[in-house]
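Please treat every number below as a calculation from the coordinates, not as lab data. Nothing here was measured: the structure is a model prediction, and the numbers come from that model. Cβ atoms are built from the backbone, for glycine too; each structure is taken alone.
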Structure 1
Amino acid sequence: MQRLGVSGIGIRSVEARRCGAEHGRVISALTARGLALVDDLPTREDLLLLARSIATVVPHRDSDLDGVTTLIDLGEPTPRTGLAGFSAAELAPHTDCSNSATPPALLMMSCSTSAVSGGQAVLVDGQAVHDDLAESAPDALHAFTGPRSALFGGASGHLGSILTGVRRERLLLRLRQDELARFSPEVAWHLPVLRAAIERHAIEIELAAGQGYLLDNHRWLHGRKTFTGHRVVHRIHGNPLPELGIVTGLRRPAPSGAA
């Protein structure tokens with residue numbers, strides 16, 4: 001697992017709000033690799049301002065009316081099902097809103113108070129995982145596209161697959177690794193291969209106060225390490241503004257024999 005810091009490789013969001021060129025760099029990063037690392041986001045209002053310049057905000061079950069969810073440890077000894085984000089527990093890499101028929105395309109996160117220890121963000125490029133499996137375990141990759149092979153969110157959730165075709169040239173990645181995910185026997189057989197590929201391509205990032213990331217929720221997995229202390233992170237979901245031309249999801253492989 002790689003370990004990186006945001007400083008030096010991110011995009012300063014305060015400048016992004018003031019300067020068209022910097023704002024363009026955020027959009028270019030999302031377009032090119034589905035991930036933009038940002039800093040200078042000390043408050044929830046700063047994150048919301050940046051989010052609204054890039055996306056239409058999509059409210060979440062746990063968000064305030066403006067679409068911002070504040071993630072803190074509520075101190076419960078055993079987190080309730082589906083609410084582990086409000087604990088200090090480790091979160092396995094996942095996509096957000098996997099139980100929705102149409103998960104929001106963008107996830108935007110910022111840290112306003114860092115942990116005393118731990119709490120590193122874990123990011124995984126689903127495109128790298130896909131391409132890895134296409135070469136090393138094509139049978140597993142095929143299983144992950146099977147219709148009605150995965151149930152996300154329990155009985156009232158979404159029945160679909162880990163990889164779903166949404167356009168001729170794009171795939172949508174959908175994954176959670178907790179008790180609210182159920183898989184067909186064929187998919188379950190290949191899950192160890194998937195988890196090994198996720199571990200190979202995981203990036204661990206230290207988030208200081210004011211730092212965060214924007215990512216393609218149809219492509220990237222995100223999680224976190226366990227932590228101690230009063231860690232405060234803000235989260236926003238959204239769909240990119242159409243005029244920005246941000247295309248989300250995984251690239252499908254070119255047909256065999258294509259030029």
Structure 2
Amino acid sequence: MKQVITDFIRSMEPRSAQDYDRALRETIQHVALLGLWRVGFFEHAAFYGGTALRIVHGLPRFSEDIDFSLLGPRIEFSLDSYLSGLKTELAGFGFETDVATSGRTRSAVESAFIKANTRIHLLRISAAASLAGAVPANQLLKVKLEVDTDPPGDFSTKVSSLLFPIPFYVRVYSLSDLFAGKMHCVLYRRWRKRVKGRDWYDMIWFLGRETRLHLRHLEARMRQSGDWTGGRELQRDDFLRLYRTRVEATDFDQAVSDVLPFIGDSRELDVWGRGFFHSLADRFMYV
């Protein structure tokens with residue numbers, strides 16, 4: 001394992017097996033992005049979602065998967081041509097992985113998984129032998145990549161530099177469009193009977209940064225999902241009505257339980273409840 005990798009993992013100060021698992025996942029995410037950049041992936045696609053917020057913008061919660069969007073609809077797109085370069089990059093930094101597509105999980109989403117043996121890599125980064133020994137020998141660490149091949153319109157991207165494991169560039173959605181995508185999840189994510197508290201946590205993060213919400217991109221996402229129809233444009237009052245309705249329908253105890261394993265300080269969640277989230281309605285700004 002290259003020293004730059006072990007140094008990065010140690011900088012996260014992992015102590016438990018779960019801490020090390022997350023540190024390994026996040027390190028693999030960074031190296032995977034580098035590998036995709038080398039093979040020209042970001043000429044055709046942009047980084048978005050929770051992992052983009054964490055890696056590019058410093059969102060203070062862990063994010064598991066890596067999400068991308070093509071720059072325009074291209075249903076025939078395949079990740080296959082990029083994966084060998086991604087695997088080569090991972091190997092160059094000491095990661096022994098299997099990388100393969102898993103087919104379309106939804107009609108417009110192309111997926112792939114990076115799989116690595118957890119115990120082997122704990123030992124390679126010099127984690128305590130007792131800690132590595134507690135991990136089952138066949139336990140796999142999995143990082144999922146998803147590409148939306150039919151993205152909704154009205155979004156913009158920018159090129160951002162990353163410095164780990166070496167300096168390189170990624171193309172990423174603008175913050176206002178990332179916010180719009182997140183609010184689409186807040187309003188309409190259908191996650192069986194569970195509540196994805198991570199969506200609400202990210203929303204608070206955007207509001208704390210005074211990020212402006214791009215209503216046109218939110219509307220484009222709502223039209224694509226069938227949640228906004230007809231000829232009238234989505235207006236601010238429409239959004240706020242939908243937001244307040246969603247707050248009333250949300251079980252925030254479930255939301256807290258979902259996000260708690262992904263953050264460092266549980267006190268951030270002490271105020272979570274309908275009253276708190278209703279009070280945030282006046283904090284939205286728009287572009």
Structure 3
Amino acid sequence: MENLTTSQITDLRQSAPYAKYIQSMGWKVVTVDNTQVFIRSLGILGAIAKIQRVGLPINFSKMKTALKKQRVWMTKLEPINFHPVPQGFRQDKWPLLASKTLRIDLTPSLATIKNRFKKDARYSIRKSQSANSKSQLNNFDGFYQLWRKANGIKKLWTPSKKQYGSLVDCFANNCFCITIDNLAGALVLIHDRVAYYYYAAALPEAKRKLLPYLVIWECIKEAKKKGCTTWDWEGIFDTRWPNKGWQGFTHFKKSFGGYEVSFPGSFIKWF
């Protein structure tokens with residue numbers, strides 16, 4: 001298993017487009033020593049904060065001053081690297097972000113990348129391609145309708161179209177989506193040459209046709225075309241914080257190979 005160091009990558013959550021997006025959701029963004037802190041005002045009840053995917057150590061004395069100024073009484077810290085956390089933080093049981101992910105190196109040729117997929121993924125791609133399925137790039141509205149429909153079948157919550165549109169607008173050229181036959185698709189965000197598998201949808205017919213595999217292959221090709229060197233699956237099953245609902249899609253993601261990256265999880269401090 002490979003663990004991330006802060007010198008390797010700057011996470012999506014610490015990007016300018018993400019700060020702009022989360023501000024559109026009603027959060028305040030305060031920057032302390034190049035670290036973005038997201039603060040949610042609770043009116044007369046003060047505020048809560050989250051500091052996500054930041055490299056430790058940080059100057060927490062300066063951070064604490066900034067948090068007190070914003071009347072923050074609870075802070076969640078989700079570091080990107082394994083390092084002693086600031087004094088007063090304790091590990092909690094409910095990470096907001098995935099505590100483990102899977103990554104694919106996109107620097108080799110497409111043929112090499114594909115050869116590293118497991119046999120079932122390669123077979124599924126060939127099978128779905130033989131059905132003459134048509135992929136479409138950047139039909140953002142079509143993807144949203146598909147996503148909402150797929151989530152409705154699973155009884156899952158879908159963000160409003162306004163929130164979704166804000167995400168797409170904030171990332172602009174660092175965002176793309178692939179849809180296939182209006183049955184399956186994915187939305188990918190790009191930061192620091194990493195392509196993040198952010199949202200995905202597949203209707204029952206798409207699964208029967210193995211289209212989710214073809215969606216990933218088309219997304220990987222587009223990400224490589226855009227200069228990305230890494231594909232990030234944005235979360236897989238982690239035995240430290242087990243969520244049985246994640247086991248199915250973890251099996252799907254692992255069929256594309258790659259290497260695992262673990263994060264320390266979530267820490268909390270009450271002021």
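What the table below lists for this structure:
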item	result
Test item: log10 I(q)/I(0) by the Debye sum over Cα atoms at q = 0.11, 0.18, 0.19, 0.23 Å⁻¹, for residues 62-149 alone calculated as -0.38, -0.84, -0.90, -1.12, pick one of 1, 2, 3	2
Origin of the derived value 3.8 (distance in nm of label points 7 Å out along Cα→Cβ at positions 54 and 78; candidates 1, 2, 3)	1
At a computed 35 (relative contact order in percent (Cα under 8 Å, 6 or more apart)), which of 1, 2, 3	1
Answer label among 1, 2, 3 for the case where distance in nm of label points 7 Å out along Cα→Cβ at positions 86 and 102, calculated from the coordinates, equals 3.5	3
Comparison of 1, 2, 3 - label where FRET efficiency 1/(1 + (r/R0)^6) of positions 70 and 166 (r between Cβ atoms, R0 = 25 Å, to 0.05) is highest	3
Which entry (1, 2, 3) yields the derived value -13500 for helix-only ellipticity at 222 nm (-39500 (n - 2.57) for each DSSP H run of 4 or more, over all residues; to 500)	2
When distance in nm of label points 7 Å out along Cα→Cβ at positions 134 and 214 is computed for each of 1, 2, 3, the largest belongs to	2
